[in-house]
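What follows is a set of structures for review.
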Structure 1
């Protein structure tokens, strides 16, 4: 599934980024890498941004970016 399909409170592991070099570079600059675990703190309504907690930091990602991140749900 992609991050855009996740919901608040869900814990996920980032598997890979979809084929978009610009997206991968931006996420790496933010310190988001495949293998990272993340908790979705909340998603704003009407396709608003996602607020994630990754390695103790809160990071906001727009819904279009979230559609380019492949994740799996974890416990």
Structure 2
């Protein structure tokens, strides 16, 4: 859930719909939706694809996850 919230925040900050993110990351809508809802734990290659699609270094996505984890 925490990682999904970070992904959703970055996606919304960039003004992307879920569909735009799925196209950019070359992932299915189900995969992105599951990540954002916290219904699945993405694999490393999926995290890399998401971070690249968002135009972020993977470390920034992980840092946002850690910040959210420590504040919840």
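Each value in this text was obtained by applying a stated rule to the coordinates, not by laboratory testing. Everything numeric here is computed off the predicted structure, so don't read it as measured data. Cβ atoms are built from the backbone, for glycine too; each structure is taken alone.
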> Which structure, out of 1, 2, was relative contact order in percent (Cα under 8 Å, 6 or more apart) calculated from, if the result is 40?
Replying inline: 2
> For which of 1, 2 does distance in nm of label points 7 Å out along Cα→Cβ at positions 22 and 62, calculated from the coordinates, equal 0.9?
Replying inline: 1
> So helix-only ellipticity at 222 nm (-39500 (n - 2.57) for each DSSP H run of 4 or more, over all residues; to 500), computed for just one structure, reads -22000; which one of 1, 2 is that?
Replying inline: 2
